[in-house]
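Colleague: The data blocks that follow each hold one structure.
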Structure P
Amino acid sequence: MNSYEQAVMIAKALNSKKGIDIQIIEIGDISVLADYMVIATGTSSTHVKALADEVEYKLDEAGISVSHIEGYRSNTWILLDYIDVLVNVFSDEAREFYDLERLWQDGKPIDLTNIVD
């Protein structure tokens with residue numbers, strides 16, 4: 001499975017648990033960190049954790065293990081590092097504060113019209 005397919009699988013997992021404002025940004029041409037960044041918002045700390053848990057569960061099922069996880073204690077921003085895909089799940093306030101879309105504005109947003117509702 002390539003990094004784009006992983007990012008799409010992650011977006012679908014987030015969507016299945018009602019993640020809000022799911023975005024995929026292609027950053028491979030502007031950064032060595034990863035090929036894609038996936039961003040989503042949860043409605044509460046419990047929802048943020050549930051979204052991150054669902055991503056980890058779905059990718060584990062597909063045989064893809066997370067390399068590193070940060071933020072499970074705070075539940076306002078959880079980062080899952082899948083080497084080629086970075087997943088950021090935020091509370092509404094944390095997403096607004098960190099504004100990753102602005103920081104990665106040189107990346108290429110991926111159209112999710114036919115991927116998530």
Structure Q
Amino acid sequence: MTAQPTSFALFAYRQEPGCFIHVLLNGLDLHAKGHPVKIVIEGPATTLLPEIESLDAPLPALFKKVTEQGLIDGYCLACATKLGVGEGAKASGLTPLSDMSGHPSIAHYIEQGYTVINF
């Protein structure tokens with residue numbers, strides 16, 4: 001009997017590009033090993049969305065790779081708006097998430113069987 005792979009929801013909160021890179025790398029690694037993965041961009045990390053392409057390597061290439069593989073579920077609409085990057089976040093083409101008073105709901109992911117990890 002083969003065990004089902006664990007599903008992971010990776011919540012990226014930190015604004016530091018180095019921390020964000022680790023979320024993307026872990027998402028890619030888990031996905032490559034057969035685990036369902038959803039990355040959620042939350043809090044100060046939403047401020048990176050408008051400037052992803054101008055940041056140092058390897059961030060732009062990693063971001064493109066996770067986006068092409070459909071691993072990013074979306075970004076926090078309330079945080080992007082509050083932090084003044086709402087239009088830039090929207091321009092990223094990612095889905096705004098707002099099912100919990102304007103923020104993404106961790107309970108939503110848990111109810112779908114995801115293990116939530118905050119970065």
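Just so it is clear, none of the values below were taken in a lab; they were calculated from the coordinates. Just so it is clear, the structure is predicted and the values come from calculations on it, not from any experiment. Cβ atoms are built from the backbone, for glycine too; each structure is taken alone.
Colleague: Computing mean projected area of the Cα convex hull in nm² gives 7.1 for which of P, Q?
Modeller: Here the read-out was taken from Q.
Colleague: Determine which structure produced the value 1.1 for distance in nm of label points 7 Å out along Cα→Cβ at positions 14 and 54, calculated from the coordinates; the candidates are P, Q.
Modeller: P
Colleague: Tell me which structure, out of P, Q, gives 1.09 once Cα Rg over 2.2 N^0.38 Å, for residues 38-85 alone is calculated.
Modeller: Among P, Q, the structure yielding 1.09 for Cα Rg over 2.2 N^0.38 Å, for residues 38-85 alone is P.
Colleague: I've got another one for you. Taking mean count of other Cβ atoms within 10 Å over residues 62-69 for each of P, Q, which is largest?
Modeller: Answer by largest value of mean count of other Cβ atoms within 10 Å over residues 62-69: Q.
Colleague: Between P, Q, which one scores greatest on Rg/Rh (Cα atoms, Kirkwood Rh), for residues 6-45 alone?
Modeller: Of structures P, Q, the maximum of Rg/Rh (Cα atoms, Kirkwood Rh), for residues 6-45 alone occurs in P.
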